[in-house]
Structure 1
Amino acid sequence: MKLRNYKFILYEINQSTFLYLQSLAILLITYIDWTLMPYVTKLEGTYLPVYMISFFMLIGALDGIIQPLFKHIRIYKIYLFSIVLDVIQIASYSLYLVSIEVFTYVILAIFTIQGITFEVARVHTVDFMKDESIDLKEYLMIRSFIISLAIILGGVSAMLFDSLDVPLLYILSYLTLLALYGIYLQYKLYQIFKKRIFLSDIELEQDKKELFEKFR
């Protein structure tokens, strides 16, 4: 049965610590954003003019255009930037108490930058999958499955919170707790990527030295 493919996905995730951490981090971060997204969309339609909404959409569409600019960036630096961005997002929640309009602008800007960073990270993560037992096609399938699951869970959570009339401030507090755990997971991935790259650089330098000795 084709339903066995779902069992295979769970099996592959549990087989690799790297894949498990990455899947959990993607699930959490995507869930947080898509739980908050309906509320931001509502605020967006209330407080932002159409040209500003279009502006953020245009900036978000640049991810494919600017990809070549980050061709040689180290993946651990992308994760470090993501951690900083998540910390800024958590701090921006306090703006909701100061000015809802400013909060809307800031959170939309963060969402836009996160979307671009997410795509850049996806491309660079592919290079590291050769060290795992999973095929590239299977990795992309698992990644798509996790993202879809997170979006569904986020949408259902937003519907539930809205039906129960949960104040947005309480929702932001709940999402902050999840985001802190998400930052911890991303930091673990940052350490893994950094260690792998440094070890790869050391091996490359040793190979160059041995090659130089042979020619000499």
Structure 2
Amino acid sequence: MTTNKPFNLSKLISVLLLAAGVVLLTTALYFTVQSVRELVYQNGIEKRYSFQSPEDTETVQVFHGVKVQTYRDGPEVLLELQEEERAKVKVPGDQTDEKSDMKAFKGIVQYKLMKEKETGEEWFIAALRLTPEAMKEGDQKFQTFRINENGVVKKSTFSSGANSKLETQWIRGLTEDKIGYHTSLPYQDHPVLTLISTAIAGLVSLLVGLRLRKREKARKYEAA
């Protein structure tokens, strides 16, 4: 007749602590590497390009012959290029006054001027947030229109998890939290403290888990 072995709670706790420690330390290491990559990326972008909003905040802008206009039509915000509708976003709230400037469309549509520092070449960027800001970062969708000095327009649609290096810069300002290319952690509150606390928690879990396992082995040895 066989007897069931008593449930070993101490062993289970030690395994869970060891697993948690490995996960936490791996997470801290991963985001440390990604944060360094993000800072290197941002530094490289800032050395090559400059980004700024147009001097005036009018909803109508003309860039090298291309007219860009944003306005409210009932429950929708529309973006027109050369008086042709190119994009629209449904938004809550009351009708915006036609005389309002771009501040009325904050978080929905924004204009930016991008300039390559070495060559002086410029682009006009119109960016839209297609999804509510309350959605998770990876679920948010954006649309951008890039106009070069020859008046050529290039459109791109993407989620915040699939944005290119330049698209990352174009959509900054559309969300309350700053979006990064590799990770958004460096732009959050107290990123260094977050990484350190995560690493410490992982280390403590590992040490406690190892100590429990060592104690369990000692008990087995004494009972033998």
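Every read-out reported here was derived from the displayed coordinates using simple, explicitly stated rules and does not represent laboratory data. Note that the structure is predicted; figures quoted are calculated from it, not measured. Cβ atoms are built from the backbone, for glycine too; each structure is taken alone.
In this comparison of 1, 2, the computed figure 26.3, 92 for Rg and Dmax of the Cα atoms in Å is attributed to 2. Given that distance in nm of label points 7 Å out along Cα→Cβ at positions 38 and 86, derived from a single structure, equals 2.4, which label among 1, 2 identifies that structure? The read-out was computed on structure 1. When helix-only ellipticity at 222 nm (-39500 (n - 2.57) for each DSSP H run of 4 or more, over all residues; to 500) is calculated, the result is -12500; to which of the structures 1, 2 does this value belong? Checking each candidate, the match is 2.
Among candidates 1, 2, the computation of relative contact order in percent (Cα under 8 Å, 6 or more apart) that gave 25 used structure 2.
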